[in-house]
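*Asks:* Take a look at the structures listed below.
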Structure P
Amino acid sequence: MSHYKKATFLLSAAEVKQLPPDMGYEVAIVGRSNAGKSSVLNCITQNNKLARVSKTPGRTQQINIFVLDEDRRLMDLPGYGFAHVPLREKRKWEATINKYFEQRTCLKGLVLVMDIRHPFRDLDMNMLDYCLHHELPVHILLNKADKLSKGAAKAVLLDAVPILEEYGPQVTLQTFSAMKKTGVKELQTVLDKWYGYNS
């Protein structure tokens with residue numbers, strides 16, 4: 001965990017051109033506005049004040065950049081599926097995210113956060129298809145696993161197998177609970193690989 005405990009906030013960018021130089025390693029975290037993205041970030045960095053956890057989903061309207069070291073960054077992308085944002089804003093953000101995926105050669109992988117009780121909604125599947133189109137590895141976090149029994153959580157994992165079969169090894173999956181801090185090591189193993197810590 002030591003690498004991730006060093007995470008510090010760098011800046012919020014409204015446009016791709018405001019991002020740091022396209023060098024080193026970036027991992028982005030994305031998900032529906034109520035999937036618990038900020039809680040996941042705070043959990044893996046062991047810093048409850050790093051990302052603002054809002055009671056109003058859709059609070060992250062910019063790309064928030066957290067730095068692990070001079071070569072490695074964790075990018076918090078705006079949540080999607082929020083109800084209280086004007087259509088114009090949504091379109092602007094879609095364009096920004098498109099540009100980000102298309103232009104950033106240092107982007108090594110995407111952590112896709114879903115609420116385990118409502119996984120694989122249309123917008124989640126759109127995001128998966130989009131990542132596949134850009135040949136980006138995706139690691140799905142079925143967050144809020146503490147809200148289900150172990151048996152029910154396992155059933156969601158089993159149900160996911162046929163859904164994800166067509167995506168191949170580019171997409172991986174695990175259960176996670178930011179609240180109970182379960183699944184952190186499994187996630188860390190994936191991040192370590194993407195960040196080149198093992199090489």
Structure Q
Amino acid sequence: MDNDPLVDLLLESATLKRLPRSGWLLRGVPHVESVAEHSFGVAFMAMALADTIQASDSLGGALDLEKVLAMALLHDLAEVRLTDLPLRATRLLSAQLKSEAEASTMADLLAPLPSAERLNALWHAFEDSTSPEGRLVRDADKLEMMVQCLRYEQAGSRGLGEFWQAIDNRQWNYALCADLYDRLKAMRPSGASPRA
């Protein structure tokens with residue numbers, strides 16, 4: 001049978017359904033979400049945020065929903081080959097090395113698609129935060145992680161305070177996202193201290 005690049009891409013991307021998010025796994029969280037589950041959460045959240053922001057924005061039309069959704073769906077695709085590297089591993093790599101590996105992987109993965117160049121440019125706009133859509137998806141990526149963190153804490157997981165601490169000083173791109181983060185943090189179970 002001949003090599004079919006599109007089928008290969010579809011089969012390879014399905015691996016994300018089985019790839020656990022390593023940060024939760026390393027902290028002993030049971031039933032850890034997959035990268036694909038996270039990506040769906042980011043896509044849905046980014047869509048909801050874009051809709052809410054546009055509805056309240058007097059300028060209107062500031063965000064391109066197609067770009068938002070494409071960026072959200074693509075944002076972790078490179079992990080199909082690079083895996084979900086935990087923070088402790090990425091601290092050992094230079095940012096440039098990680099960025100180059102991800103860019104090379106994305107270009108290779110997207111190559112079979114007719115719009116590979118456009119999709120790769122969208123992924124870069126997310127990575128570099130060079131567009132309003134990329135900045136929104138960046139916010140959605142972190143906010144979705146904190147929704148999941150809250151869900152794990154509500155289910156009884158402890159020792160996840162470092163996730164909250166890491167996000168406490170985040171410079172959000174959109175005020176709505178900062179507000180939602182504060183609202184999520186206020187919902188933490190009483191056994192989870194605000195700074196732990």
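*Asks:* Given 1.4 as the derived value for distance in nm of label points 7 Å out along Cα→Cβ at positions 4 and 76, which of the supplied structures P, Q does it correspond to?
*Replies:* P
*Asks:* Where is distance in nm of label points 7 Å out along Cα→Cβ at positions 12 and 116 largest, in which of P, Q?
*Replies:* Answer by largest value of distance in nm of label points 7 Å out along Cα→Cβ at positions 12 and 116: P.
*Asks:* Determine which structure produced the value 14.2 for mean count of other Cβ atoms within 10 Å over residues 108-115, calculated from the coordinates; the candidates are P, Q.
*Replies:* Q
*Asks:* For which of the structures P, Q does the calculation of helix-only ellipticity at 222 nm (-39500 (n - 2.57) for each DSSP H run of 4 or more, over all residues; to 500) return -10500?
*Replies:* Structure P accounts for this read-out.
*Asks:* Please state which of the structures P, Q yields 0.98 when Rg/Rh (Cα atoms, Kirkwood Rh) is computed from it.
*Replies:* Details: P: 0.93; Q: 0.98.
So the calculation was done on Q.
We did not get these values from a lab; they are worked out from the coordinates using the rules stated. Quick caveat, the model's predicted, so the values are computed rather than measured. Cβ atoms are built from the backbone, for glycine too; each structure is taken alone.
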